[in-house]
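I've put the structures underneath this note.
What follows draws every value from the coordinates through simple rules; no lab data is involved. Everything numeric in this text was worked out from a predicted model, so none of it was measured. Cβ atoms are built from the backbone, for glycine too; each structure is taken alone.
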Structure I
């Protein structure tokens, strides 16, 4: 989330109106708008792989997987973000015709060098205010590494780290699968 930042306060309504006609995506955080930068092919492949796996997994369950063009609205922090993949099982999202969701159970970000600090820090802090959110997943694109932050029964976030040769588990949607499937077709990552 680094690029152009406007110094003037922009209302959420003005942001949304502009976003509907803009040729590029922007994230919004409490009156400030940030242009989204393009992603490397490895980023796009990983996001596509995890979306395809999860879309097929949740099909018919009442949950819907969303790809990076769907915003997540965080009312408590007055923010709109475009995660790489998100899943909502809440009818207020799954039956809505809006261009954002408000009640995700799972959010996944593929890390980029320019956004990693923000994804791990302030963005994660904002996401943690979503009562519906059960898991926040960070996927490295330069090596096989997945970090899953899962909210426990006491409301605390626990880290589950996965690396090469392991099965990842996403408890929020009852999914498990080989970590290698996330990195399929990413040049230079998997040794065949």
Structure II
């Protein structure tokens, strides 16, 4: 992935600090969840809190950077599924399954992603909007076949997928039932006239 414009002119030590912050953030958030102390992230990275905030002015900015590759991969997966020789509702279910697995990267992530719906100023908002639009393409393809209810939109789908992720996040013992719960969601999305 090419560097963002703001990073291209960074001094080497500033770039190293940024990389150390991202590495430490991945570790700390992996241990403590998305609400982990940013002071702990800075301490683990060996930088001051001010340095962390110069690179990532908000928690959402840090999360967005950590998650961007995964978001991009989800978008690519949606494109692959659209091009695959699969029933459209199966492609949609496969994408939701992949999304729910990835949103379990950090404890608390489903709640952080849902919070972006009402916060267009969040650094995560644009990434989540792009993901909802990507899922919306899969949803529309399934709706065009008549297999998925026409009254469902991308936000509904995002909310349902996040709900499934949240359940697994809150009760890890339920994570083993993720596929079953996904089947229940897909049954709920099915167009009853197409059965």
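Summary of values
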{"read-out": "Answer label among I, II for the case where FRET efficiency 1/(1 + (r/R0)^6) of positions 23 and 159 (r between Cβ atoms, R0 = 35 Å, to 0.05), calculated from the coordinates, equals 0.40", "value": "I"}
{"read-out": "Among I, II, which structure scores highest (criterion: mean count of other Cβ atoms within 10 Å over residues 167-174)", "value": "I"}
{"read-out": "Highest-scoring label, criterion being relative contact order in percent (Cα under 8 Å, 6 or more apart), among I, II", "value": "II"}
{"read-out": "Read-out mean projected area of the Cα convex hull in nm², for residues 47-102 alone, computed value 3.8, structure in I, II", "value": "I"}
{"read-out": "Identity of the structure behind -22500 (criterion: helix-only ellipticity at 222 nm (-39500 (n - 2.57) for each DSSP H run of 4 or more, over all residues; to 500), calculated), options I, II", "value": "II"}
{"read-out": "Computed 1.00 for Cα Rg over 2.2 N^0.38 Å - originating structure among I, II", "value": "I"}
{"read-out": "Top of I, II by distance in nm of label points 7 Å out along Cα→Cβ at positions 55 and 175, largest first", "value": "II"}
